[in-house]
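In structure tokens below, several structures.
Nothing in this text is a laboratory measurement; each read-out follows from the coordinates by a stated rule. The structure presented is a predicted model; accordingly, all values stated were derived computationally and were not measured. Cβ atoms are built from the backbone, for glycine too; each structure is taken alone.
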Structure I
Amino acid sequence: MKTPKIILPVIVISQFCCTSLWFAGNGVMNDLVSNFNLNQNALGHLTSAVQFGFISGTLLFALLTIADRFSPSKVFFISALLGALFNAGLIFNNHTIVSLVFLRFLTGFFLAGIYPVGMKIATDYYQKGLGKSLGFLVGALVLGTALPHLLKDILANFSWKSVLLSTTTLATLGGLLMVLLVPNGPYRKAGTKLDITACFGVFKNNSFRKAAFGYFGHMWELYTFWAFVPFILKSYTKIHNLHNFNISLLSFLVIAIGSIACILSGYLSEKFGANKIAFLSLLLSCCCCLIAPFAFFTTNATLFIIFLLFWGMVVIADSPLFSTLVAQNAPSKNKGTALTIVNCIGFSITILSIQALNSVIHISSSNYVYLLLAIGPILGLINLKKGKA
């Protein structure tokens, strides 16, 4: 059965629209801090709340094998609506850090029915060229993640609440597109019963385990880098006394450029293999982590931005490839569960990384703190080097 040409674009657009919920809080972080009298460490707490919500959601989805037992398009739609609802809750007055953290947690919880389920839907339609398809899909995630920073810049003359309402609207639209235009795929093998051991059984496969562990190393770096991009830019402006940096726009560009890298890595994986390209990408992003503290010393702002743009590309280029390797080495009937549990563990690692960097930054003003980001890639590279995933 030939897959209709409209399927991949719809999945990509839906993923883009819905994942804009992810960093919606980060896009208006300064406004949340000033309007609700939050401490400056709110960045780490609110970002981690989304990650923790996502972890909780993916763990529950995986244990209950939801993406395999129910129509993934319907799961995606319901999750998009609920995620959008809790995202919109941020616009109300009299919030405290507790209520904001709770709303971001719930938004993250329902993102568990969006990102890994979107990948599951793609695997139901594409067996050949899966790396390329997931390259587009993760590219959409990257653009969606970066979007709130761009919206903040575009809507600068409007209330900060307009950014949240825009992402809420987009997420609702994305959910509707998926449920209306993407039926169950031809390669879908529905799980017929509840099996809470399925999410752990997939790790018995050695190739699956290697791919998953490489992904975990990559995740230590990725979301912490994304979360702190505005902070990195702001630190550079303070060090060099610059006043002409558009931090919102530059943050968007540094994160969004990763979408191009995802698509490119997907194509390259078709020619050279997913494992080789993933290893190269992880190696380059590891080098960026090690170079980062010294990049702050350059007085050439253009060179510094180019460095961040390059980092923004290599930090994410391996993500669709690890997901491809995970999907290819998981049992057909448990692909959705396998992708979900790997996401769950990977995002658990992001909380540790975000909180570690957040804590160290408030203890030390040294830019050498960014060397912490290299820990994950180094461990991931050691794992991948042991053998072919």
Structure II
Amino acid sequence: MGRNWVDPSVHLKRIFIESSCEDLDYTKEIIDRAALPVTVVEDRDRVSIVGGHYPANLTEGKRSLLLCRNEGEFVKDCPGTREYRCCGYRIINTGSGCPMDCVYCILQAYLNTPYLSFFVNIEDLFAELVRKMAAYDGPVMRIGTGEFTDSMALDRITGLSRRLVEFFGGQDKGVLELKTKSAYVDNLCDLDHNGRTIVAWSLNGQAIARGQEIRAAPLDQRLTAARKCVDWGYSLAFHFDPIIVYPGWESEYQNVIDKLFAVVPSERIKWISLGALRYIPSLKQIATSRFPHATIFDHEFIESMDGKKRYFRTLRVEMYKLLYDLLRRRCEERTCIYFCMESDEIWREVTGFEPAERGGISAMLDDAVTAS
């Protein structure tokens, strides 16, 4: 954990290819850029890639990448819940897993394969995007690749960001969000993005970034990468999620916010999300078995309406009020600061309003996108 990670893809040691994808031009591009040992496996052969039992084999699995075909939909709605307010986000599923290894990562409990996967049938992806964006009747389709993986963690070898940014640069309705904890943004330089791509970083307190976000870029490197994107004309977003309670958390989060606005012009930030640590019960057992010294699950939690463990409401309000007030003083008025998967009661107590009074979270974010 002592190494500074700019590009987590260098953690990869081997690549596997499903036989039906071996001759695709895109597969060959990735293989050439990666310059790693390659093994061809039969389609849907998951046994030959990483041995052992999940999740004990997850640490080794993060060194292995499977290039395969997505037989289902690429574009889906974000899996929100009825009990808490969702932002109406849409997901581009480009694969799953991440070479970074955050202690709190929900994917440890959500996925059941230890290796990383990446879909190489991108002609199908872009054909689906064309269809779904043509049929979309809303003002702005906000869509991102950072749900089941990190948007930029493998970008040095996949180069997918360049294709996506150029595609969205020609769209009137779509806005792409690339969300990452890495500092690798080289592929975003010199693209005709037309203001239709927002580059986003997850941020956390220094103690969490150093000790709980393994192989993620340090805070200063994330902010340096964000500044590069500003210089290349991109708008930005930031996500304080999960916000975690630990000794000194108040001053550490304030320090992160101070550093953020010392580097990034406030007028270039479209939105900032806030979300307190929450997890499905099975995650605690998996994470503490893999990271025996982790203490982030030692706090008192309550089971909430969606079945996830959350901090008590009073503590969440305290956390949100601190960060929201700090951010609201520094952000432009048109920057949307919102809570990820929280109740109307929390919104009212922290901000003084409920999302419905401003058209809902989706409308608030759409307004932030279109604001000049």
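A few points about this structure:
- Which of I, II yields 54, 32, 30 [Cα extents along the principal axes in Å, for residues 109-212 alone, calculated]: I
- Rg/Rh (Cα atoms, Kirkwood Rh), for residues 45-260 alone - structure with the largest value, from I, II: I
- Among candidates I, II, the computation of helix-only ellipticity at 222 nm (-39500 (n - 2.57) for each DSSP H run of 4 or more, over all residues; to 500) that gave -24500 used structure I.
- For 2.6 (distance in nm of label points 7 Å out along Cα→Cβ at positions 165 and 229, calculated) the corresponding structure among I, II: I
- When FRET efficiency 1/(1 + (r/R0)^6) of positions 13 and 37 (r between Cβ atoms, R0 = 35 Å, to 0.05) is calculated for each of the structures I, II, the largest result comes from II.
- When relative contact order in percent (Cα under 8 Å, 6 or more apart) is calculated for each of structures I, II, structure I gives the greatest result.
- Answer label among I, II for the case where Cα extents along the principal axes in Å, for residues 309-348 alone, calculated from the coordinates, equals 39, 21, 10: I
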